[in-house]
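The data blocks that follow each hold one structure.
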Structure I
Amino acid sequence: YKDSIGLNNPEIFKVMKAVGQAGGVVTIHAELGDEIDELRNLLFMHGKTEPKFHPLSRLNEMEVVAVKQAIELAAKADCPLYIVHVSVKKSLKIIKKAQKKAQKVYAESCPHYLLLDDTKYSGNFSQTLKQKEIGLDDFRKIPNGAGGVEHRLALLYTYGVLKNKLSINKFVDLVSTQPAKIFGLYPRKGEIAVGADADIVIWDPTKKDIISTKTHHQNCDINIFEGTHTTGAVEYVILNGEIAIENNKLIKKGKGRFLRR
């Protein structure tokens, strides 16, 4: 992403210093951009142009090295670090090692990194099939990402809680309480208590569904979880004390506002 939103290490360090001093958190997608660009171009030059070469241009080690570099920069800058799209086990080990040293480093992943592998599909950006087809003859043009926000809770509940990998309390902590704490919004958000915002999700733990492009609300005509059976769904969303979503329908438009840490 160096030609768009990517930064080099000196730039990242400068940002981290400023954010750390302001009491914020830096979020970062960690990959070696220059090396990825070089490998992408090398594959293309050798006639390897089809979409299947897209993941081969982004080696696991390119994430691992970038994660390590980001953690080292954050430590020097005294800045909390939130690493998004963690998809490699070795990256997680490095993050845990930093956490044991009391460094404020957080790891975030997505359902498709946890539930799918390269035998099926290869984060969280909704693209149409037509947009993806741009890269049929040049994988470098393929827009990254796969839509996953809408079914994140159902997938995590189905394959986490119901498979006994997460307790129901841990599930709530991961999707609500911890994000609020990490980004400085707790206890205003992430807790049901007197004085907290009345933003509440009513969850039906028994409702069954089949993920489909015919019924989802994402702005894309493909779904990498097409046909997946899930158990558990949002029944109501209460926003600022008023019902915003009921029976999978938007009842009231959102009233988003800027929240300070």
Structure II
Amino acid sequence: MQFLAKMKYPEAKEAAQNPRAVVFVPAGTMEAHGPHLPLDTDRFGAEELSVASGEIIEQAGYSVIIAPAVPYGVCKVAMPFPGTVTLEPETLERVLTDICTSLAAHGFRKLVLLNHHGEAAHNAALGRAASSVHSTTDARVMFAFIGPHRQKSGGRFSLGGEELMLGAHPEFDWHAGEYETALTLSRRPGAVDPQLARGLPPVYVDLHHQWALGAKNFAEVPGGENCYFGDPSAATAETGERVFAERARIIAEKLLVELGAGEE
């Protein structure tokens, strides 16, 4: 595995000539994640999952390169909370399109946008960027979405892992809840306030229903005044590692199917 930011340009040139090279572009955000998690939780999660799923893909004979994460995204739902930075969807789409088009211009033909943020407008921007690059270059852009919902459409896949969680209602683990808290405890424990997390009461809300009722951001959702949904108090490092490993495995398996289909 190589990291694009650490490579010299001759190394990048050589890597691009490998038809089995796969470049991951992690897509993160700068967004409030409760009072107990850092603002870059999505960026960190996207990077970690890119590396972990990339390691599995390499076992199938691919050569994985991790590009620097895109640290900003569409975060309108968390804008009431200080520190959150949002891009307009068109801005994010253009940035990702330019990044992937640049990589394609150098000869990379297999690109993965790995996302760790569930906002609909954010994901739509990633999808449009992937489609744009696919239609204007010779590169294939695969879009891997990690989130709490079990649904698949348009080549996008979304992962659950609820069965591995300990909280009473993991199906409502939307944002800065058990999983993201557990992931942080597992992968960078110094970035979470465990005492604060253990004292947070569960917030179980159907966000889809709240959006349908007219809520425009987390602060307008009942129980959302602290910008988390789920049960951070149920989080353990062990749960975080188990769910993380399962999600990395599923991402890798689905990407291998996509990669194989593209080589037929």
Structure (I, II) behind the derived value 4.1 of distance in nm of label points 7 Å out along Cα→Cβ at positions 9 and 193: I
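One of I, II was used to compute helix-only ellipticity at 222 nm (-39500 (n - 2.57) for each DSSP H run of 4 or more, over all residues; to 500), and the answer was -13000. Which one was it?
II
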Out of I, II, which one gives 2.4 for distance in nm of label points 7 Å out along Cα→Cβ at positions 33 and 89 as computed from the coordinates? II
The value 0.75 for FRET efficiency 1/(1 + (r/R0)^6) of positions 65 and 249 (r between Cβ atoms, R0 = 25 Å, to 0.05), derived from one of I, II, belongs to structure II
With semi-axes √(5λ) of the Cα gyration tensor in Å derived as 31, 20, 16, matching label from I, II: II
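The numbers here are math on the coordinates, done by the rules we state, and not lab data. Because the structure is predicted, anything quoted here is derived from the model rather than measured. Cβ atoms are built from the backbone, for glycine too; each structure is taken alone.
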